[in-house]
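Novice: So, here's a batch of structures to check.
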Structure I
């Protein structure tokens, strides 16, 4: 088993975010709204909006975690600005089963925007249960479990500049046993390789 391993380094992520911003400049106009889904979207959204050419507003939604394969989720933070009649870009870190995204799209429609489009850093279309539409995606993901660049595990790894695939079972076992060898290796891979390349 070759875990953990570097999946997307900082340069690759930055290059793809720049390309996405260029694509989005054709869609977004002054006054449109970019809505991030907390917390995983934060590094991606921050990098993305800084590369956009138009003045836009940003806001956030937050959800509870949902029970595996049930689709049950609850909104814990709603929009704080009026998006009625405006284009809304919903920004996610990962879209997989579609349960969460379906819920978010339906919720945003109650705010009566002109249109809602979705931009995700990672698209796991192979895991779709609900057929949700993703208009803009950074990378198609086929790895099982990833951390870094906003994507966490038990609150850790969000601040890593790269994305690393890892074995969740081994990581959970290590955390339960009070160890840190695998977590340290993940951080070294995410940070160390970037230090060498820069």
Structure II
């Protein structure tokens, strides 16, 4: 994806290669979903030992994807959290290894979206009414030029960025809030057909 980034930063080739690891992806997802956690707590969730989990958490932190939450730990206890602002994968890198990592990450993104949609479909009937009414699914098929497509993408990302900034500024435990996942894709279908 080229054009303006609507995240705090684009991952460079080294960060892409580091992030393209199944356990690191899972640890990041758990921190995003559950909030700050220790290596011991995460190790129990992923079936790994604390040493391995700590190593992978440090790798994520080295690339500024997660950080220590110093206000939560006591003594040597260290809580990790997702760095606010998010990230994007940016354009395909020239480095073949980094390009392969990007492909892996994009495939995982598709998997994660499917899992989140499936989870919500299973949970929706038992969800509080106000959350069920606030949710929505949508799909549109439009005939646009590449310029109009970029403009549409940028306008939607501008709206999402406003809400991301509001979310990042809010304490995690604010009453009445919940973790909301937004899926947004703009992709031409069939443009390579003769």
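The numbers here are math on the coordinates, done by the rules we state, and not lab data. Treat the numbers as computed from the prediction; the structure is a model and nothing was measured. Cβ atoms are built from the backbone, for glycine too; each structure is taken alone.
Novice: Of structures I, II, which gives 121 when volume of the Cα convex hull per residue in Å³ is computed from the coordinates?
Specialist: So the calculation was done on I.
Novice: Right, something else. Identify the structure, out of I, II, from whose coordinates helix-only ellipticity at 222 nm (-39500 (n - 2.57) for each DSSP H run of 4 or more, over all residues; to 500) was calculated to give -16500.
Specialist: II
Novice: If you work out volume of the Cα convex hull per residue in Å³, for residues 108-171 alone for I, II, which one comes out largest? Provide the component values of the computation, followed by the final result.
Specialist: Values: I: 138; II: 147.
Between I, II, the highest calculated value is found for II.
Novice: Also: A value of 1.00 was computed for FRET efficiency 1/(1 + (r/R0)^6) of positions 36 and 180 (r between Cβ atoms, R0 = 35 Å, to 0.05); which of I, II is the source structure?
Specialist: Answer by label: II.
Novice: Taking 2.1 as the value of distance in nm of label points 7 Å out along Cα→Cβ at positions 28 and 156 derived from one of the structures shown (I, II), identify that structure.
Specialist: So the calculation was done on II.
Novice: While we're on this one: Which structure, out of I, II, was relative contact order in percent (Cα under 8 Å, 6 or more apart) calculated from, if the result is 22?
Specialist: I
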